[in-house]
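What follows is calculated from the coordinates using simple rules that are stated; it is not laboratory data. Owing to the predicted nature of the structure, the values given are computational and were not obtained by experimental measurement. Cβ atoms are built from the backbone, for glycine too; each structure is taken alone.
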Structure I
Amino acid sequence: MARRTARNAPSGPSPFAVEAEALSVKKFADPQRTADGQRRASVAMTKLDTLWLNTGTLCNLACANCYIESSPTNDALIYLSHDHAVRFLDEAEELETREIGFTGGEPFMNPEFPAILSDALERGFEALVLTNAMRPMRRHEPLLLDLHDRFGARLTLRVSLDHHSQAVHEGERGAHSWDPAMDGLRWLSEHGLSVAVAGRLLPDEKESEARTAYGSLFAREGISVDADSPHSLVLFPEMDEEKDIAEITTECWDILGKSPTDLMCANSRMIVHRKGEAGPRVVACTLIPYDKGFDLGDRLLDASGDVALNHPHCARFCVLGGASCSA
């Protein structure tokens, strides 16, 4: 794909690649029934706790496996404007939403992101910004210091550090991506901002081993992140919608000992502005911005319907992986 031709993009496969057979075309084809005819599980919204604003897919990196295919050239999701964001922030206030999450691409590449972020904090929301902490973020150091002085821990920046080793991190994110990310992470920590880290597990890596290794890295670098806290160090399962995974039926909740209320789509929605569309849309999940089966319209107040778990990411990331993008 063109995104992989970007400067410094990794040339090989992702070191986190999912190891599984190819997904059958019969799976995830019917929102009501699984391939073997069982009732597909769905999730009802309980409360909109987190509203995600996707700032656009443009990014300074072109990672080996980016679920949203962000890159320096991919604008499939165009920059979200402040004017458009205001309407959804208004609706979020009406719904008593706690947190506004910002994801991309790299949010700091959107020229209107500073105004959107400031607006969200001034309205009283908590804000969670997903960033790679590289040059786009560093250009806004005065803004971040000002927001930290004004709003303290209500602003959290979650830095993507895909692995505790430079070799694996750069195998995913490209050459020369480690040092700038570490510099940005150190800067945030040294200036007292609320910081979290998002990483990944290699196929044969145990979570306990990864947390120990991240903890050693943070201690060595003087970074104030608690590697033992699942909120401060989030370790995500890998995703590949082309690889086989079990479908989730209504009986799986009892079998797995889980509840639909545990999933992101029970308490979050995301706003995206797809290229060529007149305005932003509400989607059910941060992981599935393009699939029209997860499009819930153009009003947040009308987007509380049940969500059928009709995508491989629903199974691999949320139900079986037990992961969530929110704080």
Structure II
Amino acid sequence: MVNVSVIIVNYKTPELILDCLNTIYEQTKVVSFEVIIVDNDSQDNSQFKIQNKYPNVQWIQLNYNAGFSRANNAGIKAAAGEYVLLLNSDTLMLENALDKIVLYISQDDSVAAASVQLLYTDYTAQNAGNYFVYGGLNVLLTLPVLNYVVKGIGKLLKLRKPSIKASDVINNVDWISGAFMLVRKSVLDKTGVMDEDFFLFSEEIEWCSRLKNAGKIVVYTDLKVIHLEGGTTKNTSAGNEQNYYEYWTVKGRQLMLSNLLRIRKQYSIMSMFLVYIFYVIEIPVLLFGAIFSAKYNFKQVVNYFHNILRVTMFIPKIISNKPYFYKVM
């Protein structure tokens, strides 16, 4: 019997996956596992490179770039394990993390999904779990310029921080990163799999909102896994001190769209529109920042405005809440 099915989505990252698999096979000595690679139409030699070294790896070939949700769902459908582990290709196991987390969750039937303490390559903490903020308003913290105002209001009102940077206790949280996400497969009959309307970003947050109906979501912070990129796909600004997203990029456009889609699904149309209004307000604010701050420039303002226009075109579809593949990158 397979204890855990490790599902890794590949898009032109065979070297990262090989490094990841090396640590899985080296560090996992107790639990039985299978590895399922779902390829998002990489059109390269990824399959040859990976299966040449690890011939037992299952390979699922998709004929288009299906993004994160659809690719992982394909892996889940093929999984034979009692647990499924959604694992980013840019992760490295440390200190038998997979053995230990399967042991932990198997001893607590109340847990529906679990994660670990993710680390940067210098072993500093990335994230130890996240909390829902009603209406999804925490996404405003990622806005350039306006994030300072939102953070100030949060401190003034003494609101709980929406994420845990580092911790030395087991954290019961609302959602965990899709970079390392262990899910009890038996709960999926109740919660369903990932929402395939999402192409990229926010899909794990929406999924966790349903997984919480089946049990606890926990982060075992004594278990460590290195996450090389330290973010979804390097869409944060260059420099660790900056905490906003580059919404003027193509990835930023996808992130905005996925944020609005997630908020519509998890909360309401009103909440979605509130966040959308802040996205629009950011246009003159960002322009102000470009005039008076060296952090921003007019090209970023123009690209941000273009992204807002593109995202606005999807608002009627999001409101309708009918199945649609929201891909803009």
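Given a value of 32, 62, 7 for P(r) over Cα pairs in 20 Å bins from 0, in percent, point me to the structure among I, II it was derived from.
On the way: I: 32, 62, 7; II: 31, 59, 10, 0.
Traced to structure I.
Can you spot which of I, II the value -7000 was calculated from, given it is helix-only ellipticity at 222 nm (-39500 (n - 2.57) for each DSSP H run of 4 or more, over all residues; to 500)? Walk me through the numbers on the way to the answer.
On the way: I: -7000; II: -12000.
Of the options listed, only I reproduces it.
If volume of the Cα convex hull per residue in Å³, for residues 56-103 alone is computed to be 107, which of I, II is the source?
Values: I: 89; II: 107.
Only structure II yields this read-out.
Kindly point out which one of I, II the value 2.1 was derived from, the read-out being distance in nm of label points 7 Å out along Cα→Cβ at positions 184 and 280. All intermediate terms of the calculation are to be shown ahead of the outcome.
Details: I: 2.1; II: 4.5.
Matching structure: I.
Identify the structure, out of I, II, from whose coordinates relative contact order in percent (Cα under 8 Å, 6 or more apart) was calculated to give 25.
Numbers: I: 25; II: 19.
It was calculated from structure I.
Could you tell me which structure in I, II was used to calculate FRET efficiency 1/(1 + (r/R0)^6) of positions 192 and 208 (r between Cβ atoms, R0 = 25 Å, to 0.05) as 1.00?
Values: I: 0.30; II: 1.00.
Traced to structure II.
Using distance in nm of label points 7 Å out along Cα→Cβ at positions 80 and 128, single out the structure from I, II with the greatest value.
Working: I: 1.4; II: 3.8.
Structure II gives the largest value of distance in nm of label points 7 Å out along Cα→Cβ at positions 80 and 128 among I, II.
Have a look at I, II and say which one yields 1.4 for distance in nm of label points 7 Å out along Cα→Cβ at positions 120 and 264, as calculated.
Working: I: 1.4; II: 3.6.
Only one of I, II returns 1.4 for distance in nm of label points 7 Å out along Cα→Cβ at positions 120 and 264, namely I.
Have a look at I, II and say which one yields 3, 14, 24, 24, 18, 9, 4, 3, 1, 0 for P(r) over Cα pairs in 5 Å bins from 0, in percent, for residues 160-247 alone, as calculated. Could you put the intermediate results ahead of the total?
Details: I: 3, 14, 24, 24, 18, 9, 4, 3, 1, 0; II: 2, 11, 20, 23, 21, 15, 6, 2, 0.
So the calculation was done on I.
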